[in-house]
Structure P
């Protein structure tokens, strides 16, 4: 496994070392490590020659840039009123019951994290969720059970 210095060096080689490279580098770290550690923040600041406060501020501002360890599969439920009107509360409850976690938690085996997020752009097909970068729409408790069972059995490729 690459250490954080190697990851940041590779990403800065790909995206450049200007302050404009900050977001793509942080996204790359999340793709590799599933979150941005304090060490990663310091390393990015060093490579881009910007303050750690700037890196942390950016990393903590965007909901898709995690600064806490997350599971292999990050489930992001849409929390808009439209999805709520289409039954997202049942979807959330089904996920919590099936994975034995609450919103904001990660399973003990570090396989799943359950989060809410603002609009995913699927209001016309709500309720909606993302599992990492894969979107799921028109969800029902039955669909959720089938989707999670597939992830639990490692039947879905990343």
Structure Q
């Protein structure tokens, strides 16, 4: 019998981020508490930039964006937002980036967790993802539960199940 396997990845759907961004833009343009604050939210390459005349309005715009991401099923664990920083013309700026892939140090920590668990499963780091293999599908299910429990601060997905 061939080994069963699955991949552990950390990816976000760019289309869902765009949808959340467009919804947040619309809400910010319509809400009374954002009127005359110069608050805007736009995409700059792969990042999202929030600009406002006060740091409190910038943080409020970030909250609106986070709400839209959650409604679109994008994990906030993938979002890295900076603190509001002065950005000239008495504006404040927040830069939001999205983490794609599992960093090598975290992938090694996840692989070590599986090795130390006593499960008959092997984990190999393959670039920015982790492949877990085992002869037993039950052990793979237990490995998924273990990785979900062991929160490394990443938005993990389990894909490419075989076997």
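Since every read-out is calculated from the coordinates, none of them should be taken as a lab result. Only a predicted model underlies this, so the values are computations on that prediction, with no experimental measurement involved. Cβ atoms are built from the backbone, for glycine too; each structure is taken alone.
Structure notes:
- Each of P, Q could give mean projected area of the Cα convex hull in nm², but the derived value 10.8 comes from Q.
- Test item: mean count of other Cβ atoms within 10 Å over residues 3-10 calculated as 19.2, pick one of P, Q: Q
- Structure responsible for 18.6, with mean count of other Cβ atoms within 10 Å over residues 51-58 calculated and labels P, Q on offer: Q
- Comparing relative contact order in percent (Cα under 8 Å, 6 or more apart) across structures P, Q, the highest figure is found for Q.
- Answer label among P, Q for the case where distance in nm of label points 7 Å out along Cα→Cβ at positions 67 and 147, calculated from the coordinates, equals 2.8: P
- Structure from which -14000 was derived, helix-only ellipticity at 222 nm (-39500 (n - 2.57) for each DSSP H run of 4 or more, over all residues; to 500), options P, Q: P
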